[in-house]
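See the structures that follow.
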Structure I
Amino acid sequence: MIALAHLSDLHATPVRIANPLDFTGKRLLGWLSWRVRRGRAHRPEVLAALADDLRVQRPDHVVVTGDLTNVACADEFPAARQWLARLGDARRVSVVPGNHDAYVAVPRQSSWDCWSEYLRSDDGGDAAATFPTLRVRDGLALVGVCSAHPTPPLLASGRVGPAQLERLDKRLAALADSPLCRVLLIHHPVTAGAVSRRRALDDAEALRGVLARSGVDLVVHGHGHRTLFGQVPGPQGPIPVVGVRSSSEVGSRPEKRAQYHVYEIEPAAPGSGRRFRITTRLRGYDPATGSFGAEGERVL
């Protein structure tokens with residue numbers, strides 16, 4: 001059995017004004033949101049409890065589906081990298097960026113490249129990862145898709161883009177006969193109606209078309225800050241799609257309180273019509289104890 005931990009929407013970095021000229025337009029609105037709401041909701045003590053619980057659970061690999069930062073300031077990216085290092089090195093932690101990591105246009109060399117070893121494919125390349133990425137770990141083929149790009153104020157939508165979709169189609173076709181469990185990592189939801197239009201993946205239909213042709217065994221995402229179970233068509237039947245809550249939300253409302261998932265993956269029984277049996281274990285934060293604990297499970 002393989003255990004894969006899934007975290008998302010950490011918003012792990014404080015927002016500090018080093019240069020007032022940087023805080024104009026959308027970034028100013030984001031800073032105000034962080035001061036009024038987001039900074040109080042996403043708490044370092046929850047992140048500390050999360051790291052502690054992961055050490056106890058000892059998953060084989062950890063994936064983070066974006067939004068490590070808040071408004072993509074230059075000093076947020078090295079700060080987020082320090083937090084990633086608490087989870088483990090790049091051999092056991094994989095990352096894709098989220099919309100907050102592309103809140104405004106920031107050069108790659110001063111943003112995601114700080115996490116390059118957690119992003120890039122096994123086949124190497126330069127420090128700037130080319131998406132989709134492929135990382136093979138512990139019986140898993142982890143395919144990372146980037147849906148993050150800068151958007152105007154009040155929008156948090158995503159886009160994969162035609163070039164990346166074409167590369168993804170080829171990447172997944174090459175994995176079609178692999179015995180590995182193929183897991184697609186993306187920040188924005190793939191299923192229709194999971195979030196509002198202003199926060200949706202603009203080319204989700206095109207991405208679903210790629211998945212219908214080439215297939216994966218599991219899609220995981222964040223962005224919705226809710227627990228979401230869905231599915232999309234695949235070449236051998238429905239593909240499970242799972243969204244995780246923010247993994248750092250202290251929880252003003254129970255349905256928003258921090259969770260992360262552990263997917264337990266094992267070969268499916270003969271005749272089941274699936275390649276793998278995947279059980280999702282939910283681990284949630286309890287403000288009363290300041291720790292994470294079991295909050296149920298679901299077979300996909």
Structure II
Amino acid sequence: MIISASYKTDIPTFYGEWFANRLRQGYCKMVNPYNRRVIRVSLRPEDVDGFVFWTKNITPFLKHLPEIRDLGYPFIVQYAINGYPRAMEYSVVDADRSVDNVRQMAEEYGPKVCVWRYDTIVTTSLTPLDFHRANFERLARRLAGATDEVVISFAHYYQKTLRNMEWAGEHFGFSWHDPSMDEKRSLATFMLEIARSYGMQLSVCSQRDFLVPGAVDARCVDARRFEQITGRAYATKLKGNRRECGCFQSRDIGDYDTCPHGCVYCYAVQNRELAQQRFRQHDPKSEFLFTPANAVDQAQQTRPIQLPLFPQG
């Protein structure tokens with residue numbers, strides 16, 4: 001199976017020591033959100049086809065990548081680099097440093113390892129459409145040759161996202177709006193041409209309305225990319241967990257409300273204070289990323305418990 005680490009939180013930035021400890025132990029534990037049962041997830045080489053790491057700052061995790069490689073685990077890094085103002089990403093590392101990290105990983109592990117994510121696209125008085133055009137072109141130019149794919153998506157304004165955006169707009173003094181379908185498609189077309197000019201495929205994450213000619217469905221968990229990296233065939237099936245999700249089957253080992261990056265548009269953090277509190281309470285020696293309350297320990301149960309497949313981010 002492919003392990004996703006994690007669309008729910010930034011494990012490489014904040015929980016790298018925990019991940020390394022669990023890798024050495026060969027397993028981690030998590031809680032099924034539907035029935036609160038504890039699930040033991042094998043991380044042994046014979047059970048893991050590869051890791052997909054999701055991050056906005058790989059710097060703290062770079063020291064672990066040689067060990068992961070030496071243990072025989074292939075990996076892909078879904079690296080979100082937006083270059084947004086601090087008011088929108090007030091704890092995210094400078095974009096130029098992230099670009100340098102991608103280039104370093106491409107040199108050490110190959111240009112297939114990193115996928116750039118310009119995601120999520122949020123239109124505000126600080127980041128109008130013209131900002132995105134100039135910003136995307138600048139980042140694409142700097143990333144040319146270090147990656148062959150860029151993933152985009154436009155903000156989904158779920159209830160929790162709306163609350164966070166409204167709070168941030170008041171607190172930091174900016175306004176925001178959701179562009180029209182035509183405006184989004186026009187921006188996607190512009191990004192497609194820029195991506196092509198720098199040797200990248202533009203893919204769109206779970207939003208087929210914006211699959212302009214030449215763009216493709218994003219497969220953020222991508223067995224085909226693993227095949228290109230490893231040179232061997234993968235039997236993993238396409239199995240997204242919601243309409244328009246193009247991913248291959250995987251298991252995610254993260255937890256919601258544990259990422260303290262502070263991105264105001266994030267769907268994975270409903271409560272910023274809770275996320276910061278959980279990060280402070282985190283024990284890198286624990287079997288769990290975050291020790292759960294009211295969980296039913298099924299450690300002695302032999303029947304395998306299936307994890308719900310992630311809904312794609």
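Laboratory data are not the source of any read-out in this text; all were calculated from the coordinates shown. Remember, predicted model here, so these are calculated numbers, not experimental data. Cβ atoms are built from the backbone, for glycine too; each structure is taken alone.
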Computed -6500 for helix-only ellipticity at 222 nm (-39500 (n - 2.57) for each DSSP H run of 4 or more, over all residues; to 500) - originating structure among I, II = I
message = So if we calculate mean count of other Cβ atoms within 10 Å over residues 148-155 for every structure here (I, II), which label has the highest result?
response = II
query = A value of 24 was derived for relative contact order in percent (Cα under 8 Å, 6 or more apart); which structure in I, II was it taken from?
reply = II
query = When distance in nm of label points 7 Å out along Cα→Cβ at positions 20 and 212 is calculated, the result is 5.4; to which of the structures I, II does this value belong?
reply = I
request  = Can you spot which of I, II the value 45 was calculated from, given it is percent of Cα pairs over 20 Å apart, for residues 4-123 alone?
outcome  = II
request  = Compute distance in nm of label points 7 Å out along Cα→Cβ at positions 268 and 292 for each of I, II and report the one that scores greatest.
outcome  = I
